[in-house]
Structure I
Amino acid sequence: MSEAPFPVPPAPRRRPRLGYLMAATAAVLWGINGGISKTILSTGLSSERLAQVRSLGAALALVAILAVVAPGRLRLTRRELPFIVTFGVAGLAFVQWFYFLAIHRLAIGVALLIEYLAPLLVALWARFFYKETVRRRIWIALGLALTGLALIVNVFGGGTSLSTAGVLFALGGSLAYATYVLLAEHVVGNRDPVSLLAWGFLFASIFWALLDPWWSFPGHLLTATTSLHGNLHAWHLPVWVLALLMIVVGTVAPFFLLISALRHLPATRVGIVAMLEPVVGAVVGWAWLSESLGGVQLVGAGVVLAAIGLAQTAR
């Protein structure tokens, strides 16, 4: 760890359209990763162990890239340390942990709906703690997006019994997600997204190693072969291949894109665009895992897309 100040790169020119494209692509990749993660979890690997593999794999990949391409970016100052440790543990580690705990007790769609209260928390933080002006159409867009998500998961259909523990875990995931976005927005002005993620996932990995030591890891589950289930049930892959896809496609790429988007857009709008994830997740569940997708869900997807479009018109 260096005591010298980290060299601050010149402030990049804001390109909102690029920011929206990055955030939307990240949401799509996370939606696809839902099917990958659900398939891995069906093999018996626990949610904590899955998050542990995800964090360590992402940390190793990002640190290796920087060590070869730009080792100087790995320098860390004492001033940055508290923010990045909090970003790694309270943001990256907890958002995964609480989400996996929630989906063990709730339907995935309901868990995502609760977790995606995070953009509303970000907007409230911006308004009352940063004293920023949040335009009325942003609040309307948030309301539309949450309504669309509610339609997607059919929370108005009745007959849904909610686990109190599951709801609390999902709310914890929402707080962790909001923390992750706000801390990333705070740090990303002085540090590039790759090094921020490298350090964040490294501290998340240390947290997981303390919680679940690696010497007790069930390695035989990663070498087993599993069916892809649903419409792809005839296809089989080793679990380690799915884990590699989860790390590269479902973790490194989308987190990099989302943090990069924060260089071009405020956290509030990035959070709204990220609400595409449940929409993509519902489509992936229908196309891959044979989960139902009816007319109400399609209407909900349209409402979410309309909310994102409305958010883009705010200046």
Structure II
Amino acid sequence: MNHFEKESLGLFPTPMYRLPNISRELGTNVWIKRDDLCGVALGGNKVRKLEYLLRDAKAKGYDLVMTTGQAQSNHAMLTAACALRMGLACILVLKKRGVTARKGNQILNHLMGVEVRYLDTDSYEDIYREMDRIGTELGRKVYKIPCGGSNALGTLGYIDCMGEVADSGVHFDHLVCACGSGGTAAGCVLGAKLHLPETKVMCAMVDNDPFEKIVPQLMREAAELLGVQVEIPVPDLLEMWGPGYSIPSAEGNEAIAMMMRLEGIVLDTCYTGKAFAGLVRRAREGFYKPDDNVLFIHTGGAGGLFAQDWEKEE
């Protein structure tokens, strides 16, 4: 395989262990991979992607990074944290959607002193044009990181993660991850194909984008980058977006409460709560056998949990 330089930003490999109380509750062996404990801010999956993306930015001589997402984007917050550590300037150009007040991840953005600009649009094309305009205004060349860091280079981060799982020596029958922009899901599915060929990967869709096209395309592009000839698997996609992207769901909130009550682990309303709800749903439908090992990838996002109005949710 081709190899790509990456920055050392996270504490890897992240912890991985069995959840005894959840396993007893669901009647199968549930394990967790704690990418929320990767050592940057409140952690999360984006750090693996940013190790590749920000090294690429620096290697190409960029000193200004921009990225996007909704107001409580964990990806945007982590991009700022990692870029600043590397001495790169960062501007976040976010959709004016979600909680823009100084709550949740916006507290962390404030503490970092990162510049946040909002655009009242649902179009990422509008956002990327605004990034170009800002770059021209400042007279600087902008390294644009797509929403979620989900491109071929960012996808390599979760191929690495699947290598870590394989190196653990534990056999997993199933693996569950969230799918919100496609890069983590693509990395998990392709990485499992390369490193864990007997493991079935389920991607819990927390948005209603056409992931049946997005995820295979990212896998093809990542495989091409790596120079590997591999049949691209059809991803197992489960609809878990509930009322909509980044909008809490009753099923997701129940899963968040279960994980906190039984294991003391914090999930979030946007990604991990809904993804874990997908695992719970399949377990209760008898999808997993009692002796199966099921690995849940905790992709972080706890900051956004504290932007929610839980009195209203109740």
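Laboratory data are not the source of any read-out in this text; all were calculated from the coordinates shown. The structure displayed is predicted, hence computed values, not measured ones. Cβ atoms are built from the backbone, for glycine too; each structure is taken alone.
Key figures for this structure:
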| read-out | value |
| --- | --- |
| For mean count of other Cβ atoms within 10 Å over residues 84-91 computed as 21.1, the structure of I, II it came from | I |
| Among I, II, structure where semi-axes √(5λ) of the Cα gyration tensor in Å as derived comes to 30, 23, 17 | II |
| Structure with the greatest value (metric distance in nm of label points 7 Å out along Cα→Cβ at positions 180 and 300, set I, II) | I |
| With helix-only ellipticity at 222 nm (-39500 (n - 2.57) for each DSSP H run of 4 or more, over all residues; to 500) derived as -20500, matching label from I, II | I |
| Structure with the greatest value (metric distance in nm of label points 7 Å out along Cα→Cβ at positions 252 and 268, set I, II) | I |
| Among I, II, structure where relative contact order in percent (Cα under 8 Å, 6 or more apart) as derived comes to 38 | I |
| Test item: distance in nm of label points 7 Å out along Cα→Cβ at positions 196 and 220 calculated as 2.6, pick one of I, II | II |
